[in-house]
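S.K.: What follows is a set of structures to go through.
Every read-out reported here was derived from the displayed coordinates using simple, explicitly stated rules and does not represent laboratory data. The structure displayed is predicted, hence computed values, not measured ones. Cβ atoms are built from the backbone, for glycine too; each structure is taken alone.
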Structure I
Amino acid sequence: MSGLKNKWALITGASSGFGEACAKALAADGANLVLWARRFDRLERMKSELESAHGVHVRIGRVDVRDRAGVLAAAAALESDGLVPDILVNNAGLASGLDRLHEGNFEDWDRMIDTNVKGLLNVTRAVLPAMVKRNSGHIVNIGSVAGYVVYPKGNVYNATKFAVRALNEAMNIDLLGTAIRVSSIDPGAAETEFSRVRFHGDEKRAEAVYDGYQPLRAEDIADIVLYVVNTPAHVNITDVVVLPTAQRNPYLVHKERSGERKSEREK
C-alpha cells in the first residue's frame, strides 16, 4: 500500500509544469489533492482526469499566491472542512525578463518577488499553523540552482531563489522539535513554460534556450518530489540539487550542433 494513500497534498502553481507533473505523480501514488492556480480551466480538466484515472479526491481553487487575502481565505476554507494538508508543495514561481540590473523592468521585478518570495510566504503562513498544531506534515519548496550561483542578467530572479533557499533553511530551524519536515528541490535547466514566461511569450527565443541538449522534464522533478515525501518519518531530505546530464552548473552546458537536440520524444 502506498505511503500516500488517503493523504492530502496541496500544490500551488498546479496548472502546468512542475506543479501539474507533481499532481499526476502524487495522485498515481494514492494522494488526494488540493490544486491551486490562476488558470482555473486547466484545474477543472486536471480534476476530472485525475479523479477518473486514480480514484482520488481533488479539490481545486483559483488562487493567485500573490493575493494574500485570497490565499488566507482559501486556506481557511480547507481548515473549516477539517482538511489539513499532509504535504504542501510550494511550486508557484516564475522568471520574468532577462536584463542587466540597471536596465531592469520594475514590473518584472515585482512579479518575481511577489510570486517567488511573498507568494511562498503567504501560502506557508496560511497552511503551516495547522500542521504545527497537528504536529505532522511535509513542506516541499521548489527552488533552483539559481539560488546557489548568480548568472548574467539573472539578478532579481537569482535573488528570489536565494531567498527561497534561505527560507527553506529557516523553516527547518523554526520547526525544530516538531515532526514537520521541510525539503527544497532545486532544478537546473528544465523545459516547462519557464522560458516562455521569462521571454513574455516569445516562443522562438524560449525554444532556443534548450537547443542542442536534453533538459530536465517536469516529470523528472515530480519523481524526486514523490521520492522525498515517501521517505520514512525520521528522514528529512533538506536539499536536492538536480541537473540534466548535459549541465554541470548554471554556466556549463554541453550542446550538440544546433538542430541536433536529443530528447526522449525523438528516440
Structure II
Amino acid sequence: MLLESLYGLGVGLALGLTGGGGVLAVPALVLGLGFSLPEATPVSLIAVGLAALLGCLDGLRRGLVRYRAALVMAALGALCAPLGLWLARHLPVPLLMLLFCAVLLFIAARMLRQALGEGRGEVAAALRHNCLLDQQTGRFRWNPRCFLSLSAIGGLSGLFSGLLGVGGGFLIVPGIRQFSNLGMHGIVATSLAVIALVSASTVAGFLLSGGSLSSGAWIFVAAAAAGMLGGRLLAPRLPARYLQLGFAVLAGLAALMLFGKTLLPFLIFP
C-alpha cells in the first residue's frame, strides 16, 4: 500500500505541475509496482483521467482553461483513440515502446531547448505562432491555421492514448507551446481538460465492459488524485520556465526507463 501511494502521489504531482506528467504512470506501474503493460494501461488511464478532471475543474475555476481549444483537441483525440487501440492490438509491444521512447526523447529535447532559450527572440517567435491570443479578451484568434494546428495536436494525443494508455499531455503541452503564445499555466490547465475529456470515453468503455481494478490499483488512483490537488496548489508559485524544465526532465527520464525495460529481455541470455 505504501508503494502504491508514493508512486500515485508522484504521478499526480507531476501531472498537476506540468500537464504532461501522466506519462509517468505507465513507467511507475510497470517498473515500480510490477504490473504488466496490459494490466498497467487501464490503471494508468483511470488514474490520469480522474486526476486530470480535478485539475481541469481547478483550471476552470481560475479562468485558465481555453475551453474551445480543449474541445477541439478532445474531439479529434476521441476520434483517433480507437485507431490507437486497434494498432496496439496488432503491433508488437516492444516496437510500440521504442516508438514511444523516441517521441518522448524528441519532445524532452525540444522543451528543454525552449526553456533554456526563453526570453530570446520572443517577437520573432510570436510571428510564427498559429494561435495568437487576443490581448483584450484573453481568447485565441481563431483561423484555419489555428484550427488545423490544434486538431493535429488533439489527434496525435488521442492516437498515443489508445496506443499506450497515456493521457497525451506529453504531446499537448509542447504542441500548444509551439503553436501559440498561451502562457505555461494556461497550457497546463488546457492540457488537463483535454486529457480528462479523452480519457473519459476510454475509461467508461473499460468499466462498462466489466473491467475491474485490484485494491492496490485503486490506492494508486486515489493517491494520483491527491497528488494532482497538491500540484495545482504549487503550480502558481513556480515560474513557468521551471515547469518547462521539469516537464523536459520527466519526459526524458520516462523515455530512458521504458527504453531500458523494453531492451532488458533481449540483453539477458539464458
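S.K.: Identify which of structures I, II gives the largest calculated value of distance in nm of label points 7 Å out along Cα→Cβ at positions 94 and 182.
M.R.: When distance in nm of label points 7 Å out along Cα→Cβ at positions 94 and 182 is computed for each of I, II, structure II gives the biggest number.
S.K.: Consider the structures I, II: one of them gives -26000 for helix-only ellipticity at 222 nm (-39500 (n - 2.57) for each DSSP H run of 4 or more, over all residues; to 500) as calculated from the coordinates. Say which. If you can, show how the numbers build up before the last one.
M.R.: Details: I: -12000; II: -26000.
Attributed to the structure labelled II.
S.K.: Identify the structure, out of I, II, from whose coordinates FRET efficiency 1/(1 + (r/R0)^6) of positions 190 and 214 (r between Cβ atoms, R0 = 25 Å, to 0.05) was calculated to give 0.15.
M.R.: Corresponding structure: II.
S.K.: Thinking only about relative contact order in percent (Cα under 8 Å, 6 or more apart), which of I, II has the largest value?
M.R.: Structure II gives the largest value of relative contact order in percent (Cα under 8 Å, 6 or more apart) among I, II.
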